[in-house]
1. Tell me which structure, out of 1, 2, gives 51 once percent of Cα pairs over 25 Å apart is calculated.
2. Which structure, out of 1, 2, was relative contact order in percent (Cα under 8 Å, 6 or more apart) calculated from, if the result is 28?
3. Say we calculate FRET efficiency 1/(1 + (r/R0)^6) of positions 111 and 191 (r between Cβ atoms, R0 = 41 Å, to 0.05) for every structure; which of 1, 2 gives the highest result?
4. Tell me which structure, out of 1, 2, gives 38, 20, 9 once Cα extents along the principal axes in Å, for residues 87-126 alone is calculated.
5. Can you rank 1, 2 by distance in nm of label points 7 Å out along Cα→Cβ at positions 55 and 71 and just name the one with the largest value?
6. Could you figure out which one of 1, 2 the value 0.20 for FRET efficiency 1/(1 + (r/R0)^6) of positions 103 and 199 (r between Cβ atoms, R0 = 30 Å, to 0.05) was computed from?
7. Thinking only about distance in nm of label points 7 Å out along Cα→Cβ at positions 63 and 207, which of 1, 2 has the largest value?
Structure 1
Amino acid sequence: MAWPPPEHPRTRDETQLAETLRTFRIVSARPGEVVVRRGRLRIVFRQLEPHLAAVLFRRGLLDEAPVPLGDIRAALADATVKSAVRITPLAAVDALDASRLPVSLRQALSATADRRDYALLVPEDLDAAAPSPPARVFRAARRAIPSLAGVQVRIHVDGDGALRYGATLLVASWRDLGLDVRISQRDANAFFSRRSPPRGIAVARAVDARFVSLRVRAWREDARGFVDYATVTLRK
């Protein structure tokens, strides 16, 4: 990927729509809604806030919706919707590309990244966390932080809301340790993204969680996070 990163990279849903249009034709399009068709299958893509989408799914008004950030475990424990939850491990890792920073600062960021909390709150799976260094490495890095004063880390965040939320968790933990780290979409010297293969400081493996109606057949999400809707059928 070229540096600097693009100003407005595609979200997962934008890329999904672009992939779908390879085999479907557009019936209508307006801000926030695109209707496509292939044969007898008609799909309406709507831009909705995830929690609202989840409410509409529960009411039977949507056939597919994202599981809102932080709600995966709650959804799996909810008898009403647990059978509709589809969790797909993605062939990607959330990682920080800090190649523009001094080596000593990169090492400090890697040694002190709060991978466990990130994994618990973003993919909601502790096993998704990338390996952390031994405790002695963390302690040594923390002791060295005062010597890194004067270098500010400005992180550009790529992608969707989960990445933005995850980046804020990492930034908060680094700032608590005394590192001057912040999120900045301009003049960035580090880049947080979901990549395969990961580049830089790996934090956690990525997952995607979706509510999918039981009337939808042959719904499959691949390791890139895309669904081939050309194979989907609906129960009558």
Structure 2
Amino acid sequence: MRIDIVTLFPAMLEVPLTQSILGRARTRGLVDVRVHDLREHATGRHRVTDEPPFGGGGGMILTPEPLAAAVDALRPDGAEARVILLAPGGRRFSQEVARELAGRPRLILLCGRYEGVDERVREHLADEELSVGDFVLSGGEIAAMVVVDAVARLMPGTLGSPESAQRESFTNEIFDHPSYTRPAEWRGMKVPEVLLSGHHAEIERWRRARAAEKTIKTRSGPVGAARSVPKER
């Protein structure tokens, strides 16, 4: 799978993409992630990528032409790639969406900035918009990293064991179960006896029950319930 990220601030992404599971997946060729500087696709002496909004108002708006030029360069002759704008108005990113995107051969992620992007980008350039949550961000770079990390984990061979991806939180729309390791007693707190019993069926029942309890306690409503539209800038 290949993922291209178009951003005004490529340095924000360079180090995170080299670390941990994602870094190893890239090194092994399991996922190909490339970062592109939006300014390289702007024209003119100053390579301007943003302008004040028509009609007045504060802030700056990303202009459509540099973004379109970047997508054209990354998708010559209409090559297959899903263009995703990281912005507040899109559908909420979830594990289900991550699984959907992991089934595609190529993604192009456009990082929003400032007060947003020209509406024509949404209407005619992006295939869809995604929002990662109900909070304010300075730009789409962090949101893009969330998408890349969640999708890359689903690529075969990325995790040490295929079972790991199946047991993680949200895979079955519930949180993961509590986990314990050595020592068996720490500061007077003991590991639940069932986990030390060696009885695998009982352990599995305990884990399912605790995962369900954790989900109900943490969520005030159904997992994946609709929420208010966030704002990412």
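1. Numbers: 1: 48; 2: 51.
Computing percent of Cα pairs over 25 Å apart on every structure in 1, 2 gives 51 only for 2.
2. Working: 1: 28; 2: 22.
Structure of origin is 1.
3. Working: 1: 1.00; 2: 0.40.
Answer by largest value of FRET efficiency 1/(1 + (r/R0)^6) of positions 111 and 191 (r between Cβ atoms, R0 = 41 Å, to 0.05): 1.
4. Working: 1: 38, 20, 9; 2: 29, 19, 15.
Only structure 1 yields this read-out.
5. Details: 1: 1.0; 2: 2.1.
Looking at the calculated values, the largest one is 2.
6. On the way: 1: 1.00; 2: 0.20.
This value belongs to structure 2.
7. Values: 1: 2.6; 2: 5.5.
Largest one: structure 2.
Taken together, the values in this text are just the output of simple stated rules run on the coordinates, not laboratory data. Remember, predicted model here, so these are calculated numbers, not experimental data. Cβ atoms are built from the backbone, for glycine too; each structure is taken alone.
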